[in-house]
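Each structure below is given as structure tokens.
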Structure I
Amino acid sequence: MFNRRRFLSLTGTAIAAPAILRVTAANAQEVTLKMHHFLPPVSNGHAKFLKPWADKVGADSGGRIKIDIFPSMQLGGTPPQLFDQARDGVADLVWTLPGSTPGRFPSIEAFEVPFTVNKRAVINSRALSEFADANLKDEFREVKPICFWAHDHGLIHSTKKVANLDDLKGLKLRFPTRLAGEGLKALGVNAIGMPVPQVPEAMAQRVIDGAVVPWEVVPALKLQELVKFHAEIPGSPTLYTASFILAMNKAKYDGLPADLKAVIDKNSGVTASVMAASVWDEQAKVVSDMVAKRGNTITVIEDAEVAKWRKLTEPVAEAWIKGTKEKNIDGGKLLETAKALIAKYEKAA
């Protein structure tokens, strides 16, 4: 005899079952990643590179990868600890400067030797990306590098006008990397190292008279309100750059299914490097125009003066090469390689 109640029960179960399976199957392949970095969410690095990159990964994965971004060191720790946070799994992804831990990553410092790099971030970053493929795999073996890049020309932003060496004598300037600091010291600067988020407070307390950073960083720090003077080197090579890495925890990457690894890979390497570098180059003009319109003074160092600066910083390169030799690294060869790659991408630009 037909049992209507049992029929409805079985029918309901059959209808519900596929939905349960779909949810279970989807959840099994969904991944949420935590990205950690040191800049505020209003910074261009966050708003114009890291978030768009994360959104693109999400879109390319069909929504199966979700990246939650924690700016301003919201997961704890200090900027120099970011690399280890990626290595140890405190964060799944980090954006940081290898130079935040001086001497730990000696090979990448070839791009940070004074008067080595181009004025444009895209050229530096393409060169660094190729350099990394050939020379940095062992140095960064503790993480899964997503990409490396280097910013555009760094400028001197200060409370007094800088046009020559005499103006630099004793000036207290923040520097971002070990070799940028050594270069500034060679020019007579009282160079003080600190993570960039500390700059506004250090300026307010008169611990420093200014900082060397690229234009892109200026608005996030409100540096245009803290100083009135900005000095830049014309053309290339420029005074300095800092290298960056977007790094992923190796175990987290290795644990992804093959198709999601492919999404990460698609958005890694030179693709991500150029995406980041383009932000720096675009913002350089935007910010410099804003600063000039505000009434601040932008000084372009004269070529004859630049020649003096380059001569004074040559011992920094020599000391770096000697230091790498003591670590069984051929720094001279790495520096030649870096310069050749920069020249290659200058020509192609």
Structure II
Amino acid sequence: MPEIEMKGITKRFGKVTAAANINLKIKEGEYVTILGPSGCGKTTLVKILSGIWEPTEGDCFIDGKKVTGIPTFERDLGYIFQNIALFPHMTVWQNTSYAPIVKDRGQDVMEKTTTENLELVNLLQRKGFKPFELSGGEQQKAGIARALCSGSKLLILDEPLSALDARVRLDLRYVIKNLVKSKGLTAIHVTHDQEEAMSISDRIVLMRAGGIVEVDTPENLYNRPKNLFTANFIGEASFIEGRIIDNNEDNCCTMRARNGYKLKIRNDSCMMKGAGVVIAVRPENLFISRKEEDNSIPGEIQDKIFMGSFMRYRIMLATDDLVQVEIAEAIDKTFNIGDNVNVIFKSEKLLVYPRPKEGLQEVLSLE
């Protein structure tokens, strides 16, 4: 199970910087997802690690060995591509057994390895099929089996599910995670799908504009994001700007938002009196009432969306901020578009950040 380290990785294409001074360490046996919007540098990083591209600056290390300048085939890694790059003229068996044959591991080893890995992805019964005779999910399973047959302990997955239907993606993400963990591999998985990253990762590397924004477990990135971009990109959040007007020593402070409305905050993210701040709050941590409640702001329902197990409401507050509220369908009070309501804020669930000098929208931008 290899350990991976990137030190000062920078990649430029002319005047464009695709990755800027990336420092990242991945532990043995970790399943790490590199997540971010399109063009943020995710694929650049894995192509550099795999040897497809060389960095402009910096070095990559696998198990402490510097691999910068070493060709891909000497880095001992398995690569699963976004476009399911199987050899079209070969059968599933021939595609899967390709690596053991090229590495001259012998007939017995090749047959044993190929059989085992096709069984793992439940494709042994289709070993005689060619790629065009398989569904999209089956083609990607064949690609996974082929990567596993390389015998490498490092697996790189470059948006492996993006070309598949939603239901197939949902099933296959767990197949991949279970295979990686059962074989004790180190895996680096690139995706722009936050739900996919949240469901399979030991840690998530969140990127934006060629740099790393934050690295942490899915739970911490969702519940305790360290910055506004993370709060906005991981899951969903609503944001309210204001200023702290009171601060107590017991992790309790009060924020005044636009038009004089106030909210109490009770957690260790409270800031000093006078500070300009932005509050972030998840939809499930807001509630709706027809009457005025403690720690609430009035507003008008602008949209109502049925989401199966819950209703999602979009509400324009009297502070001129738009918030999203999720109410379990079983306890929904059948609020309707145009209703005047009060949105109740759970004081212990409000996350507080310094108000960014460049403006809130600039910080939240995906570019």
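Here, each number is a calculation from the coordinates, and none is a lab measurement. The structure presented is a predicted model; accordingly, all values stated were derived computationally and were not measured. Cβ atoms are built from the backbone, for glycine too; each structure is taken alone.
Out of I, II, choose the structure whose coordinates give helix-only ellipticity at 222 nm (-39500 (n - 2.57) for each DSSP H run of 4 or more, over all residues; to 500) equal to -6500 when calculated.
Details: I: -14500; II: -6500.
The correct label is II.
Distance in nm of label points 7 Å out along Cα→Cβ at positions 174 and 294 was computed and gave 4.1; which structure, I, II, did it come from? Structure II accounts for this read-out. Where does the value 5.9 come from, among I, II, when distance in nm of label points 7 Å out along Cα→Cβ at positions 182 and 254 is the thing being computed? For distance in nm of label points 7 Å out along Cα→Cβ at positions 182 and 254, the value 5.9 is produced by structure II. When distance in nm of label points 7 Å out along Cα→Cβ at positions 54 and 86 is calculated for each of structures I, II, structure II gives the greatest result.
With distance in nm of label points 7 Å out along Cα→Cβ at positions 70 and 286 derived from the coordinates and found to be 2.8, which of I, II does the value describe? The structure behind it is I. Taking relative contact order in percent (Cα under 8 Å, 6 or more apart) as the criterion, the top-ranked structure out of I, II is I, with the highest value.
Once mean count of other Cβ atoms within 10 Å over residues 30-37 is computed for every structure in I, II, the highest value turns out to be that of II. A value of 5.6 for distance in nm of label points 7 Å out along Cα→Cβ at positions 62 and 326, calculated from one of I, II, originates in structure I.
Kindly point out which one of I, II the value 2.8 was derived from, the read-out being distance in nm of label points 7 Å out along Cα→Cβ at positions 78 and 198. Traced to structure II. Could you figure out which one of I, II the value 105, 47, 37 for Cα extents along the principal axes in Å was computed from? It must be structure I, since only it matches.
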